[in-house]
Structure 1
Amino acid sequence: MAAPLNATLDVAFRIEDCVRVIVRGGHAIVVIRTEFCAAEIALQGAQILSWKPAGHEDLLWCAPLPAAQTGKAIRGGIPVCWPWFGPHATDPALPQHGLVRTVDWRLIATERVADDVRVDFETSHQDARLRMAITVGARLRVALTTQNSGAVPLPISEALHTYFHVGDVGCASVHGLDGCSYRDNTDGGREKVWHRALTLHQETIALFDVAPDVAEIEDPVLARRIRIAREGGRSTVAWHPGANVLALKDVVPRSAMHFICVESGNIGASTVVIAPGAEHRLAVTYDLAPL
């Protein structure tokens, strides 16, 4: 009898004392433990579920995992939206946020690099090959690379749809977007300009097609500041369901007070077109600092 997939992966990619591959609820998960952090990454969607720098609460919020092999996306952590963000432009029957959140990516490498651990995944769709490099330690770095192996240009929109854990959504605020134009999807997509620190205690769907490369979340309840530094992307999205949380079957309403989404990518007017044979890289670095 063949060895279970998780056992095969664990043997192939284990790093003694810091990296294992386990199964939880039918999901294969890379578990990382070092003196600098703890982290978990699901093979489904190459999705980071948890990152806890030493001495801190989790940076990320995640709902309980859905049953594996159901085609249901994992709610929380850092989902990958690709090759479109939101609903498909012409076919509403296609899945929200693209095609790669519900498939298992191939785990291709684990490596200890000084104080960090790097984990690499890949997947493909038609003429596109995607690679995800995740580096965890005292900071978290995520890099998504799309390679166009086809003969025609490849347009994509994309986002790292990060769910940040906060002490109380009513007290947290997002800085760095003051004066930026956005589309308000709670108001029919009307173009508006943000003029203050962004708060998300009510339903918010703010699409900033073009925004500064750095944003910060200030969380007075957990007494910390989260710095989000983007490379290879121009867009930021701020989302929270507010009272609409009741429509989300996979979120316990009370738990919604403990997350906000600040997403980094390329959407709308910042859609990327990748030439044949070329590649595009979106990277985000997350840092924690005390208030």
Structure 2
Amino acid sequence: MKVACGYTIPITLFGIPPSAENHLRAMEIVGQAGFKAIELELYDERLDEHRRDLDKMKAILERYGMAVPSVMTVEEKMFSLDPALKQKAIQDFDALTDLIVALGSPMVSICGYMPPEIRPQGTELYVGGPPTAVSVGDDFSWSEFWDNAVDVVAQCAAIAGRKGLALLIETRANDIFSSTDALVNLIREAQSLLAARGQTCDLGVILDVAHVHAGKEYLALVIRKLGSLIKLVHLSDNDGTNAYHYSPGQGNIDFPAVVRDLKRIGYDGYLVVDTSGVPNIVAEAVRARDYYQSLIDQA
């Protein structure tokens, strides 16, 4: 296992989405802090800027010797039932994955963002996090939404698969797919749909321990349940009451046990420092990196 810097550090520094200039500045800051890997986020609303700055991003990665284990495509309307919004999101995903391939990342990830049909009512617990409450219209159909979501995931997976990328979905409490069982079912149904269409893709999950912990799921069981579906791990701390993304030691997550359990299932990927919204974020990220590395060395 290795340790990478998560994109929560840039968005804590500069907000979401960071400007194109601050995106590049954040990559420099992370490199200067000594990280050898960074998880990035690319935004559909900044697609043209990302294209323009591709060579600059590649130059920063090369300058600091940083790898990119995964890139999150941020598309908040991806799961809309509106055919036009859905098609636009899939087209943007296709374009964003071209950039991800160029950046040398083997994985692209998505979140279960609330579509326009589900209106956020509560505030975010951290910048970029899901809402704490929502409002659902009388005409909303869960079965229609679910079938549409399976189709969206299958289409994105097919795009990713054609480009040699694995598609990951993050486990986030208060997302539209807010439990690990929901994600397992979503992946299984998307895989079945892909098979029926004669398409393939490597599908998996980002295990976000802070979200799983806040979702009142047992991490020890979730790690066994997800097993080989775990392709990336986000690490931050909380006390289990809400999905805050604190520094290790500020909550009650048993990180030594998490690392041991990951090793037992054969996980050998990246542990991502996913701290958010705390003072002195860069210094805290470095402290977390060193702590997680010590756990890897001891496991």
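General observations
- Between structures 1, 2, the greatest calculated value of FRET efficiency 1/(1 + (r/R0)^6) of positions 132 and 268 (r between Cβ atoms, R0 = 30 Å, to 0.05) is seen in 1.
- Source structure (of 1, 2) for helix-only ellipticity at 222 nm (-39500 (n - 2.57) for each DSSP H run of 4 or more, over all residues; to 500), computed value -14500: 2
- Structure from which 18.5, 63 was derived, Rg and Dmax of the Cα atoms in Å, options 1, 2: 1
- Winner on distance in nm of label points 7 Å out along Cα→Cβ at positions 228 and 260 once structures 1, 2 are ranked, highest first: 2
- Computed 1.4 for distance in nm of label points 7 Å out along Cα→Cβ at positions 92 and 244 - originating structure among 1, 2: 1
- Each of the structures 1, 2 was assessed by FRET efficiency 1/(1 + (r/R0)^6) of positions 108 and 180 (r between Cβ atoms, R0 = 25 Å, to 0.05); the largest value belongs to 2.
Throughout, read-outs are computed from the coordinates displayed, never taken from laboratory work. In this text, all values refer to a predicted model and were calculated from it rather than measured experimentally. Cβ atoms are built from the backbone, for glycine too; each structure is taken alone.
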